[in-house]
Structure P
Amino acid sequence: MRNIKHIYSINFDKVARSSKEITYVIFHYTGMISEKKAIERLTSKKSKVSTHYFIKRDGTIVNMVPEKFIAWHAGVSSWKKHKNLNSRSIGIEIQNSGHVYRNESFSTKQIKSLLLLTKILKKKYNIKSKNFLGHSDIAPNRKKDPGEKFPWKRLAKHKIGIWYNLPKKDLKLRNVKVSKKIKELFRQNLKKIGYCFKNKKSNHSKFAVKAFQRRFRSKIINGKIDKECQEISKNLIKLGLN
């Protein structure tokens, strides 16, 4: 890819992996107040974190770890039957101060570069649309990034990630209470989509609901299951999660 810069990090597994092992792309925001601080952290031996790609506010794409090596970006994570997704994924960090600071929107140039990069990765590794995930999807009890301002719906139009297809009337169900049976059906839908949690009584369940809301219903992120959440989850499964 042209016009890509290189600032290499030493934080990666030194044994190369097969291209067939790469099945996911994980999106992150840096959660750092400045690009300089973010790059320092991603290249610091002390931090023990890294990423394959870093996207600056002006859209500049920086390669930090070669794709054939495992970068340290996902941490303790799970999705469907897979654990610790570092070994199976490519990590993309996007400069954004996140929830702790300004929680600003991503720039137009960032999203344009992100689309360019992800389309290349999708074709190169034959990555399925459903396997473009957020850090909060795979580690909902620890992470909120890339956050509710991340343009999942726009990316899904380019088959980067998934989105639902519901008429507006079915989305006027926010805060409509549901029965215990429906709540359990929703939790089962979460697991079918890929979210992992131990049981409905654990905090992990509430974190998973919040992660789902943050991605698919960002207006209200409260961890409470309502009719709108259920309809969205049903539709995602109906569409086949391709």
Structure Q
Amino acid sequence: MKIAHENPLECVNTNIGGTINVLESARLIHTDNNYPWVIFGSSREVYGESPILPVNESSTRKAINVYGVSKLSGEELCKIYSDNYGLKVRVLRFSNVYTGKNDHLDRVIPKFILQAFNEVDLIINGTGEEIFDFTYIDDTIQGIWGCIQEIESNTHLFDDFNISTGVPISLKQLADTIIKKTRSKSIVEFTKPRSYDVNKFYADPSKAIKILGFQPKITLDEGIDLSVAELKKKSS
């Protein structure tokens, strides 16, 4: 999120430009005998700061940062290409996907784990009461695979799904859990919140569970253990 905020033009060119390139390529090869489909990886950021939680697919989408706007624009392009050109599209909104050594290490869970290993204080931009749901990578992949099976077997053109656990945790609880699991002497510190961050979010995954067969199995506690084990090997 920070990278997108600091490089807004690159974010827009990549996310919107890249999306239209994929959609246009699919449109150009679409014929009566060839039916390409597109799965668009979107983000919880399209919802912005929703007043009602958990959000569902009918909730208002009102992004508050450039990354969210770029993803929301991508979703709208997907809908237009589906409505106007008969392209089969699914939108998957991911929610704080995480893992260990193969994650972007500046994302909150691997970042906190590495800071804890190094006895560095864990910094939260805000009060610590910010809440989110986190989805382990294996569960996210299972949701994508379910979507592939669904889009290949159904004829309707457009649909959208939240790929999330629907189980929220505060950033302070998350940081405390990681410190405890790593047996670190780090402490949690708080700094000024960032204007472009959503403060509270978690999503209802029931539609994906019903239609895609999505079944998030890895609890956050288990996922943190897996990530700690991976990153411990990486840092040793």
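Bear in mind that the values in this text are calculations on the coordinates, not laboratory data. Not measured: the values here are computed from a predicted model. Cβ atoms are built from the backbone, for glycine too; each structure is taken alone.
Comparing distance in nm of label points 7 Å out along Cα→Cβ at positions 132 and 164 across structures P, Q, the highest figure comes from P. A value of -13500 was computed for helix-only ellipticity at 222 nm (-39500 (n - 2.57) for each DSSP H run of 4 or more, over all residues; to 500); which of P, Q is the source structure? Source structure: Q.
For which of P, Q does distance in nm of label points 7 Å out along Cα→Cβ at positions 84 and 196, calculated from the coordinates, equal 1.1? Comparing all candidates, it corresponds to P.
By the measure Cα Rg over 2.2 N^0.38 Å, for residues 36-75 alone, tell me the structure among P, Q with the highest figure.
Values: P: 1.14; Q: 1.20.
Comparing P, Q, the top value of Cα Rg over 2.2 N^0.38 Å, for residues 36-75 alone belongs to Q.
With relative contact order in percent (Cα under 8 Å, 6 or more apart) computed per structure, which member of P, Q shows the largest figure?
Values: P: 20; Q: 25.
Going through P, Q one by one, relative contact order in percent (Cα under 8 Å, 6 or more apart) peaks for structure Q.
Rank structures P, Q by mean count of other Cβ atoms within 10 Å over residues 108-115 and report only the one at the top, that is, the highest.
On the way: P: 16.9; Q: 21.8.
Comparing P, Q, the top value of mean count of other Cβ atoms within 10 Å over residues 108-115 belongs to Q.
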